Structure I
Amino acid sequence: MSARPEGLSAYIAVTAAYWAFMLTDGALRMLVLLHFHTLGFSPVQLAYLFVLYEIAGIVTNLCAGWIAARFGLTSTLYTGLALQVVALLALAQLNPSWSVGASVAFVMLVQGASGVAKDLAKMSSKSAVKLLAPTGDVGLFRWVALLTGSKNMVKGVGFLLGAALLATVGFVGAVLGMAVVLAVILMAVLMFMPVGLPKGRKDAKFTEVFSKDRNINWLSAARVVLFGARDVWFVVGIPIYFYAVLSDGTTDSNRTAFFLIGTFMAVWVILYGLVQASAPRILRAKSRSTSQLISAARGWAWALAMIPAVLAGATLIANGPQTWLTLTIIGGLLMFGALFAVNSSLHSFLILSFTEAERVTMDVGFYYMANAAGRLIGTLASGLSYQIGGLPLMLGIASGMVALSAVAVSFLVPEKG
């Protein structure tokens, strides 16, 4: 069944707003990581910069589901965009003369605000798909895969943009420029957002956020460890490893390293987004039931767990940075991205399939709270594991976490209960 014209226009507007947000989110992550690494921050200190970002995501998703149910989805979407503009403007006030402790504390607070903004925008956009998509599982899977996949492609461009801006206009110029562009986009969305999204209901209770549905709870548990497995290498370890391989500390080599690291991160996320958008076709979702897709989720999770396990073994054999190891890691992580995208897309479809329209913001908020918890665990483990045990420990932890995700998915059942 095709979507109503007003539903389609609202979906396009929500997607465009989400794209704009994720472009700045990806750029900001790369800017912060590379800028503070060049200032001498250790892997653990770099991880601290993102900790409040993830903690804020956990709290925000719990509250945002209720806020959206109470006041409407557009309220949380607009608030997310506006708060990101404020966070970017605040980050431009960072003073290079501050001590390391003061700098870490300030950036943590700003990143916390950015984390709130990101999860307000994400919850709003993902919930809107459930309400605006054509009826039927195939239409829902196609729309959520397109939103999620395109968002990640845009975020990948953001990684490249952040690295490029840092190497050309510098840290302050980059964040101020992004704040201006995002403010313009927010004004456009406020002016032209069509009708089609619910306005909220006055009787929504905060306690409704906590689901009693076993499928939603097990899927949320699987999401925690799935995204922890990605961020344990993605946030700190791999970028710092590549920087060590590519840069000798000179200004020119630093710039080259920024571009190459940003390019790899961008390519990885863009590939991830492309595969996500294609997941319904890869999985032949049109001819498969929800029960069959649940079974497929288990198989794809176990296949994903093998990749970081093999890479961990390769790093142990190499015993230090070598050209063949770097090329193996690049190839392996690109493969990880493709399989991870299928797993993530399946999860995003299943959460919307399991929930009911009247509970969608609550269940999606709870689910993305689990997503943020996984990112927090992965972020902390990324800096700590790389500093303690290098690539082998970091990749071994990633493999174990994906295996736990496969176990959690095995508890899903086709019917609610």
Structure II
Amino acid sequence: MMSMPLEKSPLHAPAGRIAELADQCVQCGLCLPVCPTYALDRNEAESPRGRIAIASVLARGLAEPGAGLREHLDHCLGCLNCEKVCPANVQYGELLIETRALLGPAPRRPRLLLGLVKRPALLRALRRLGGWLALPRWKNRLARRLPQHSPWRAALLDLPTGTPVAPVRASGNKSEQPRLALFPGCVASIDDAEAQQAAVTLLQAAGFHVSVLPAFCCGAMDLHGGAATAAGQAAQQVRRAWADSGASQLLSVTPGCLGTLRRALPGLSVLDPVELLAARAGSLHFRPLAQRVALHLPCTQINVARTDAALLQLLRRVPELEVLPLPRPPYCCGAAGSHLLEFPARAGQLRDATLRQAATLEPQQLLSSNIGCRLHLASGIDQQGLHWPSQHPLTLLARQLETSP
């Protein structure tokens, strides 16, 4: 039976808001077949329907937020596949954020590690130091000395082997008012700098003028980890940087940042550059590339950016390139922001299922547009000895772009 509407409820915000969102669920179960964690555990509590019920009883004070209950909420990947199939249009993503904010950060959350990840200047300096010490060569041996469930072990295994490239820069007529501003982010500003530069190159070739915002964390990991105060501070920094940019549209090559940026800047057009490039695809010409590539489509690209079709359209403009999207299911690679650090064993199971699907395509390389997904998948590729290069799709497109002499 449905609970009474919010306006008749004695609950106060934010608990009342959680109850209102939970009451929209009609418990039909259509979300179960597309939920990656339900597929992993076959446990109702690990499904969207089960988590909605947990959120409802916690908001109403009918249960204590003990470790057993909150772990089911913490296991959620936030992939939003459930929202896509929900006939009642339940705002599951909002419910999850509100419930985690009500509970606060999980005790097992690796605060020190996440604090490092969110500071790109410090992270870049440490990565440079690690390169001097040849850390990528012996990181696996070091990781094996750490406990199986240690977030530091997961971070070492996911550490890229290459040297970080220079931060993205926009060139062109600086006196011209930029229409577009690119948000570099935190980890992406280091490990996806090449893709960000590729986006600028492609956008300029398509006739756009692009500026680049300072590199900092958008707050996504805090927002989805229940650290509401830190997430709010990050949102304020986003708004300040945006106000200083003078642009009219904000871009991110990382689909995982888009939802948080849109939340910080309601009403603003915050886009995946793929959407703009696809709209001007006729002005872009590419050199042939005789190669078979597996395309991993991150959950956020499908369910938040919704640019999977546009990306396929662009990639298929490269002559001789055979683009094969990974079959679904599986529905998530398991990276999911900080999930790969907090629950490495579960994340590894989901990643390995994704790589098994990729292997059926017999690719020569793997493409993925979300930096967390790509680092997570690359770690599995390395551990399984598959020897597939991996890169952002925009990097491939920029490398094949025909430019005027």
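For distance in nm of label points 7 Å out along Cα→Cβ at positions 32 and 304, which structure out of I, II has the highest calculated value? The partial results should precede the final answer.
Values: I: 2.3; II: 2.8.
Greatest value across I, II: structure II.
For relative contact order in percent (Cα under 8 Å, 6 or more apart), which of I, II scores largest?
Comparing I, II, the top value of relative contact order in percent (Cα under 8 Å, 6 or more apart) belongs to I.
If mean count of other Cβ atoms within 10 Å over residues 56-63 comes out at 16.1 when worked out from the coordinates, which of I, II was used? Show your work: numbers first, answer last.
Numbers: I: 22.0; II: 16.1.
Traced to structure II.
Work out the source of 18.7 here, i.e. which of I, II gives that when mean projected area of the Cα convex hull in nm² is computed.
On the way: I: 18.7; II: 20.6.
The read-out comes from structure I.
Among the shown structures I, II, from which was the value -14000 of helix-only ellipticity at 222 nm (-39500 (n - 2.57) for each DSSP H run of 4 or more, over all residues; to 500) calculated?
Numbers: I: -29500; II: -14000.
Going through each structure in turn, the value belongs to II.
Values quoted throughout were computed directly from the atomic coordinates according to the rules given, and no laboratory measurement underlies them. Everything quoted here is computed from the prediction, not taken from an experiment. Cβ atoms are built from the backbone, for glycine too; each structure is taken alone.
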